[in-house]
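Some structures are shown below for you to check.
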Structure 1
Amino acid sequence: MKVDKAEVLQLIKDVGLTIDIDKFGYDASLQKAGVDSLDMANILLSIEEKYGVKLIDSELWRVDSINALVELLNRSKKSHNV
């Protein structure tokens, strides 16, 4: 089962962040939307816990938007299911 943008956005909200996605969009930089490095660490930890995956550290630098986060998560889930 693929993870979609709405699930990731809800997870971000559950972490306690408020991102106005209508203002920024799914391709917008999370940093420009106000997500700092501590917030990002909390998001990634929540994703790993919720989906039971270990995100690949060498790919985390690419995660700069919700779309990039969804893509990384789906790749990680696929590699764990193989």
Structure 2
Amino acid sequence: MNTIETIRVFLGWCSVINIGLLSISSIILVTLRSPVARIHAKLFDVAEMDLARIYLQFIGNYKMLIIVFNIVPYFALRIMS
């Protein structure tokens, strides 16, 4: 049941979904920065000045996880088959 082709298709769709979520979260953080920052500052008791660094770190870490766990294995399986 789990052939290389099935796993490759699965990783491809995982990549598409994760890149979509990354794009949506980036667009939301760029366009609605002030309201989102106010909400997160109140929710997590963090200074609004620190949130810019935290947002950038989140987006960078998420992007690296997508590359390492979705895109690289997808291309490795693509090369193998």
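Computed from the coordinates by the stated procedures, all read-outs in this text should not be read as laboratory data. Not measured: the values here are computed from a predicted model. Cβ atoms are built from the backbone, for glycine too; each structure is taken alone.
In terms of FRET efficiency 1/(1 + (r/R0)^6) of positions 16 and 72 (r between Cβ atoms, R0 = 25 Å, to 0.05), the structure with the greatest value among 1, 2 is 2.
When helix-only ellipticity at 222 nm (-39500 (n - 2.57) for each DSSP H run of 4 or more, over all residues; to 500) is computed for each of 1, 2, the one that comes out at -17000 is 1.
Here distance in nm of label points 7 Å out along Cα→Cβ at positions 8 and 56 is compared for structures 1, 2. The highest value is that of 2. Here the criterion is volume of the Cα convex hull per residue in Å³, and among 1, 2 the highest value is seen for 2. Calculated for structures 1, 2, relative contact order in percent (Cα under 8 Å, 6 or more apart) is largest in 2.
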